[in-house]
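Dropping the structures in below, format is structure tokens.
Read the figures in this text as sums done on the coordinates, not as results from a lab. The structure displayed is predicted, hence computed values, not measured ones. Cβ atoms are built from the backbone, for glycine too; each structure is taken alone.
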Structure 1
Amino acid sequence: MREYQGSEIRNIAVVGHGASGKTSLVDALAFVSGSSKRHGSVNDGSTLTDTAPEEIERGYSINLGCAHAEWMDNKINLLDTPGFQDFQGDAIAGLAAADGALCVIGATAGVEVGTERMFREAMSRGDPVLFVVTMMDRDTANFDAIYQQIKTQLTSKVIPIEVPVGEGASFHGIVNLLDRKAHVYARGIKSGAYDETDVPADVQPQFDRYYAELIETIAATDDTLLERYLNGDEISRAEAMAAMKDAMKRMELFPLFCVSSTLNYGTRAVLSHIVELMPNAYEMEEIHAFRGAEGDHTVEIHAKDDAPFAALVFKTQSEPHIGDVSVFRILSGCVRNGDELYNATRDVAEKLNHLAVPNGRDRTEVACLHAGDIGCVAKLRNTHTNDTLSTRAHPVRLPQITLPEPLVELAIHPVNRLDEEKLQLGLHRLHEEDPSFEMHWNAETHETLVSGMGERHLEVALSKLKRKFGVTAELSRPRIAYRETIRSRAEGQGKHKKQSGGRGQFGDCWVRIIPTPRGDGFRFEDRIVGGAIPSKFIPAVERGISEAAERGVLAGFPLVDFQVELYDGSYHTVDSNEMSFKMAGIQAFKSVAPKCRPVLLEPLDEIEIVTPDESLGDVLGDLSSRRGHILGTDTPEAVRGTRVRAVVPQAELHLYASSLQSMTHGRASFRRHFRGYEEVPTDAAQKIIAEVSQLSS
């Protein structure tokens, strides 16, 4: 492969809903360009970018896949992104590394929730977007219907550049509106080759309608062209393409194409229009990066070869017998094989051996990569996703990719208890590979918790644990970190006396237990006067009460938000010691705390839901059934739909993300954060106490 300068590079994220044909399209584009020697299929697991066993087994993309196509003396880096929300983190990483997007829509399924989500994400980043309708050879394919769906559900600024010749089983060509020519494909040949003919008579009415709409739409984006259009002057193809490219940068126009990836119909035209319409790496906007590891001030980053080197690692993938492979986008400068770089994010030096260009599971080693390109390297010592590679002379930290917050949390444990250490290592490695997968230890419930974007996300993590690290693990519902507290004050004695021959044990204390405001925890006050208990034994009483409070009164949950006053007691000059007074403290707590009207506390989360208006009633009703307290609803301008704020017990939010998606057909989103602890209603508390008692018996 020859070296490509930034002006010859296009970085394109291929996005859309799951099973819309993204992976097949990337495979077809690479095949017709010659960068891939095999035309693969999702059905037999032979596509270029779906290489993980989990992807082949399930038949859909899980990881971000990288490929490239060399076309019209340009290099097109294609980032094949997952379409299902469970793996949205990699899709967002792909968009962050790209300068434009191909938004793929299946001709039979039409615009789906994943299409909407990723189109909005591309829009929020200011990326130009090309729409591609795939599977035009499928039964019930309807190009006009998909076009209208895009106009009503995504953007009214979409405009076809091509129209199909035939649909479904009769699809055998495309008509390019600007060239005014038809590309007719020979049936049974999948090379993408075609014969160029005049517009077929049966397509002429559709061509005339769309051509007039196209020229009018393009002219409306440029005052000079609009004046000429109104005067009846003809607009050339070159003028139309230049105006269209400028309008795409301003997100005022979104071209629409149609293909069959299986038959390779229309794929060459898509490649050509990517080169003509999408921005190259030199045309990207400047990026503001933090200088130095501490980020004391910012600097501008430009895609120039003579600028200091800066690259962002946007994907890390672990491969058997190789280790971690870091995939990065060069934002400025160029790099050569063997260069030593500096990771300012982690303050470590890294040497780039075997610098390569990724193409599915294959990697082609190269001597040099220029500004704007995408490359990869294996076995970096301490570099992970979202790290910046730069130089010691000009250290910078690029803005990190903002990944979505995990939506589902479950407890995980190894089937074989001896695998606990391997499990922790495997979970840590999976997080490095996919930062949207998180894990932590809950000290209150004594569980390892894993969280991700959905149930499928966590199921895939289990599969990877077994395949890569040899750990068979199970997921379960996480325990809720309930707590206990008291409503009233009480006082009483705790006495420990033991005599079994020789030196005995004696400790005696009188305590008063008082409720305190929520969140105060545990406070201990020494109010002993006259030396009733020697000062050296008083800390032991406090330790005993604190230890007993950890086991609670009602159901074994920690007792919090109370104050203990130690106001009297007695001791023995020979038999008293620290252990005796610790035991006395435990006995004092056990005798007094039950008299303080103990109650159960539960953790609450505040959640913010954005739901389509038509699903608002279902969402509110469901929250009420979960003992939720609605804080309010509103419709901010920046939000599509209604925003609902509510406080809901954590115990009622298990797998809530899945329920919400089902209720709203995948069109709602939500965020949650810890709100605090509140008293559990009496009936619910009795049920919890009974369940705990049954489990412990």
Structure 2
Amino acid sequence: MKRILILFLALTFISKPIAKADEGMWLPMLLGEQVYADMVKRGLKLSKEQLYDVNKACIKDAIVIFGGGCTASIVSKEGLVFTNHHCGYNAIAAASTVEHNYLRDGFWAKSKQEEISAKGVSVQFLVRIADVTEKVTEKIKGIPATELTQKLPNILAELATAETQGTAYEGRIASMFKANQFLLFVYERYKDVRLVGTPSESIGKFGGDTDNWEWPRHTGDFSIFRVYMSKDGKAADYNAENIPLKPKYYLPVSIKGVKDGDYSMIYGYPGGTNRYETSYGVKLKTDIDNPSLVDLRDIRLKLMFNEMKKDPAIKLKLAGSYAGIANYWKFFDGETKELLKFKTYEEKQAHEKAFEEWAKGKAEYDGLFASYAKMYDAWKPYSKQRVYMNEGIFGSPLIAFASSLQKLEGALSKKDFDKKELGKLIDAAKAAHGNFISGEDVPSDKNILAAVTMKYNQDIDAAQQPKAFYSWISSKFGDLRNNTTYSAYSEYVFANTFFMDDAKWNKFIENPDTATLHKDAAWQVANAYNTNFNTNYAKLYNDFNSQNFNLGRTYLKGILEMNQGKKMYPDANFTMRVSYGNVKSYEPRDGVHYSHICTLNGVLEKYKPGDYEFDLPTKMLEVAKAKDFGQYADPTIKDIVVGYITTNDITGGNSGSPVLNAKGELIGLCFDGNYEALSHKIAFDKDLNRTICVDVRYMLWVVDKIGGATNIVNELDLKKAEAKK
């Protein structure tokens, strides 16, 4: 009886990565009949070829990678792009000045001549995909398991380069199912991207950190860009003579609205999940890694905010980095709580017991989880120290920049180092220095350095600390238990670095040498922690990563064997995916019901004049109170729907992804998940998981009625509800 029960558990638990309910981020080129049939059953009105086709224009041709980590979509025949406000945030900030503060005031180009170059932003179109598993397998044959994690990235990069050599395309090979399959993705990159429109920050970030990951969410999280091409129709760098892109396909935009239960589909580039994580990984995450990260980011955010609220110029300078730190500060706090709440550790243990029962008699899987246990036991005592170094010490922008010069210092230390490679490192250092200086706020950075250095000393085992470094602080600045000691130490570091003196930096970088670098106080700080880690713990960490990679590969190979013939989805890895589900209300806890929509009326209820997170533009208040809703009002509630929720499976990287209805028409942009399901990177919750989306009708109401940019609305292929007879 016991054996029958365990086998039942094997089918129940190990089959979990086979999507249940709305779980699954599917490769659109490999949907298969089973998944497509379920999409149709749920309401889809399109053919498989309309979803993805190599030879004919289809939805996939309208979906792009935006910048370095977001998704966007083409929505007009002239290359207009919709994405999230937070995805365009850095570009908007870079285009802003104190006099022309587009973050604060918004920006709307009333003609193409008014559009602003978004320097450094590019979009990438997916051209084709190829399975290169056999080629990769042949290349890695014979490489010892202990060396594979270090060598694999270069092997994949070389193969991808070879596959696209002689073309204008870029190739990247992605590992699926923990290196049991490899797919080549070929992209075409357009580098001339221009800002067309953005709401003010009080709309685009309405609710701020307070509402982040929460429902109801009243954030107008959108911005609008345009892609340009050369006159002969090719991807090109910025040129004033370039013309708007003529896309293969663009999405029609529906202002018909959504109802509870409507079909919803999301295309995009989800960044990363680890749904096949073991119980050991979950335990390390909830016990050490996440709490440490949250504590350290909390310190940095408070010290940055103290300076941002003093001066609009400082707020503008730190806006992008602050937003990035804050976003995942709250995420990792929520992830820990949800993993514990839903007993994910215990669920994973049940998966593993079931797997072990299935694997009996299969030599390849003997002792798999005993090896996992040994591996985690070896690394766990040092995990906290690594988080404190990366999120704490290198949370100081100055020390992070100093640390980035490690490779340059290593090259300068070698007499026979390749001059061409040295030149590349010098160029990289110049670029890194420019980025550092443009975003550096000395007062907040001084306070961060003092605070995190003290916290490291207080919280990390004394045996693991750079002893000589802390002895130096003690001898020069005072008692290591006192705040004043670290404040004095931080003042000293900033007074004795040449990294913020343009003349001294330029003199160094024109003829770099190790002697000058070694004398720099900021370099000495970074070097103390790097040397401590590299000398004593780097091998332990590398061994941990190598073993984790190889054990994970074996584990997934077994899971695939167990589920042979069944449709499974690989973890998200920033490759194009499609998920499907429904617009749907939910009940997060006893006695509480959340509607599937939130409205403009809710925005007005939250409004707080002058508040950092809940203020609103005067123009918006006037138009809202006048109920000047135009064609964007929901006819049922006689109000503007600001956002809605769906059951779609998404994760980071999906930000800006288009939400499509059953006909493939854009109905909004997804931009967040809900707090009750923040365990989604590790475990999808079929009951509570919700994706938060901004309704396209709210977007266009802001564009039209607040921004006065009717030219943008007129450019779209609008799909309106049929008039009732």
*Here Rg and Dmax of the Cα atoms in Å has been calculated and equals 26.5, 86, so which of 1, 2 was it run on?*
2
*For 2.04 (Cα Rg over 2.2 N^0.38 Å, for residues 556-611 alone, calculated) the corresponding structure among 1, 2*: 2
_Given 10 for relative contact order in percent (Cα under 8 Å, 6 or more apart), calculated: source structure among 1, 2_ = 1
*Can you tell which of 1, 2 yields 1.21 when Rg/Rh (Cα atoms, Kirkwood Rh), for residues 252-315 alone is derived from it?*
2
*-14000 is what came out when helix-only ellipticity at 222 nm (-39500 (n - 2.57) for each DSSP H run of 4 or more, over all residues; to 500) was calculated for one structure; which of 1, 2 is it?*
2
*For distance in nm of label points 7 Å out along Cα→Cβ at positions 524 and 548 computed as 3.4, the structure of 1, 2 it came from*: 2
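Supply the structure label, taken from 1, 2, corresponding to distance in nm of label points 7 Å out along Cα→Cβ at positions 100 and 588 with the calculated value 4.1. Before the final figure, lay out each step's value.
On the way: 1: 7.6; 2: 4.1.
The value was obtained from structure 2.
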